[in-house]
Structure 1
Amino acid sequence: MIPFRKYHGLGNDFMVIDATRGGLLVDSDKAKLLCNRHFGVGADGILTVLPSESGAYRMHIYNADGSAPEMCGNGIRCFVKYIVEEGRVEGDEVKIETGRGVLTCQFQLDQTGKVETVTVNMGPVILERSEIPMVGEGRCVQQDIESGDLRFNVTALSVGTPHLVLFEDADISMARKRGALLETHPLFPERVNVDLATVSSRQEIDLVVWERGCGITKACGTGACASAAASAIAGKVDFDTEIKVNLPGGSLFVRVTKDLSSVWMRGPATEVFKGELPT
């Protein structure tokens, strides 16, 4: 039997399999089955703990559709909670290798010694189209793109995964329509996450995210970071100030440095249950 843990970050849920302790890196087809909410365990993604030469551990991610994104903001908080509570980290900081590089994670404990929140330096904001990746040259900041007969004013950027931010009402039904339409837009060769953001004040954003490979989720860490960054660039919120980002599953707190060199995300991680998979 292969042990696993189930976690969620504001309702964005993951299985954690530890390949350094008797687990294994499942393949894409197995990941899709395990994430299926009717025929599997049910999850938005699978996180696998792997050895690393550049960090304490390496985090591998599968989305529910079997695709493998570079990063996941809610996932890395769950990943850190697992390794810390397994007694595998000393101090209050750990470096995790991801598809985006090695990220520094700080964790805060509650009175019982459990990880309550995790703060992650998500790295720089990437705006160049070639690095997002997005077809074309230069940057796409509050520019119009077309899809069929519709035109959208968007900002495209990456904070580990590609995002398309639209300053519209953060409405789930509309996000579902926009996401299904724009995720596979030909401008994005690796598909794109779609964020509908409503800036309610200079310190607060309401957000709904359509995640590529998952659809609408309760929360999206990289989406919160991308929307905060796009809002700061547009002058709608302040740089170097912690912004409250409200998602359907709860709130994350994001700080974007003015030089765009770092985006700091803070939020909770919760263990749901543990189980075993047949080999």
Structure 2
Amino acid sequence: MEIKWDHVSFTYNKVNYQKKEVLKNINLSFPEGKITGIIGKSGSGKTTMVELMDALLLPTEGTIQIGNFLLENNHPLKNLNALRFQVGLVFQFPEEQIFNTTVKEELAMGLKFYHYKIDQIEKRSLEALKMVGLDDSYLDKNPFHLSQGEKRKVAIASILMLNPEVLILDEPTIGLDSESKQSLLKLLRILKNRFHKTIIIVSHNTDFLLPIVDYVVVLHNKKVVMDGDKYTVFKQVKKLQQYGVKPPKIIEFSDKVLNKKNIKIGYRDEINDLIKDIYRYVR
């Protein structure tokens, strides 16, 4: 499911009647079946962008086309539930989307709303837990008593229960240890390659994004200042730094080797591949 932004702006109307413009005149496409990363320093509008794509907010100006759904100002979406079934958003803070006192109830909530049968819900619950690296022993646990990383896994599993065509994750690596991050990378690859999901990831962690995304969007001062395939964006180290974004360490290393030693070793996603390239060069 492709997502297109057409001259989209968004302004918050505060309680004291002061307006705050967060996004300005954005034209952008998120390709179907690909993974796009959204980066930018704190306050650049990343979270507002994903909330617009899940219709938690509506554009002040312009339109957002998500498949057959059109989001625009002063035109509330009549089939909002259908959109939410197709577009799954995992919030930055999992506590904001957890409502039940057992993981079992939390996972079942969405499908119960859409009148799924109990046996279907139970089957999907076990599958969703397995996909995020949890077992059935978690079903009777209170999600509010879990670690931050486990809460995040439950939040992701609850969205996977609906099997959405579009999956949006807002800062998904917060609270995850190194092993859990690798498991998440593996899951995202499966969702893209096997199930052809359109995936959007908001993250400050460019080292996490590099091996998984196809495209990158950089937000700064309300606007999209860079976008394109990941290497086109990430190799512009100085530009990223000017926008308050820390480039991936592997890209930084390759850039320093090129600038200081005039050795072009190329750009790689994984450190092991980079080491192999260096070995071939020095050999």
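At-a-glance table
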{"read-out": "Among 1, 2, structure where distance in nm of label points 7 Å out along Cα→Cβ at positions 84 and 132 as derived comes to 3.4", "value": "1"}
{"read-out": "Identity of the structure behind 2.7 (criterion: distance in nm of label points 7 Å out along Cα→Cβ at positions 12 and 180, calculated), options 1, 2", "value": "2"}
{"read-out": "FRET efficiency 1/(1 + (r/R0)^6) of positions 68 and 244 (r between Cβ atoms, R0 = 35 Å, to 0.05) - structure with the largest value, from 1, 2", "value": "1"}
{"read-out": "Entry that produces 2.4 once distance in nm of label points 7 Å out along Cα→Cβ at positions 4 and 236 is calculated, selected from 1, 2", "value": "2"}
{"read-out": "If helix-only ellipticity at 222 nm (-39500 (n - 2.57) for each DSSP H run of 4 or more, over all residues; to 500) is computed and equals -5000, the structure in 1, 2", "value": "1"}
{"read-out": "Identity of the structure behind -1.06 (criterion: log10 I(q)/I(0) by the Debye sum over Cα atoms at q = 0.14 Å⁻¹, calculated), options 1, 2", "value": "2"}
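Only the coordinates and a few stated rules stand behind these numbers; no lab work does. Just so it is clear, the structure is predicted and the values come from calculations on it, not from any experiment. Cβ atoms are built from the backbone, for glycine too; each structure is taken alone.
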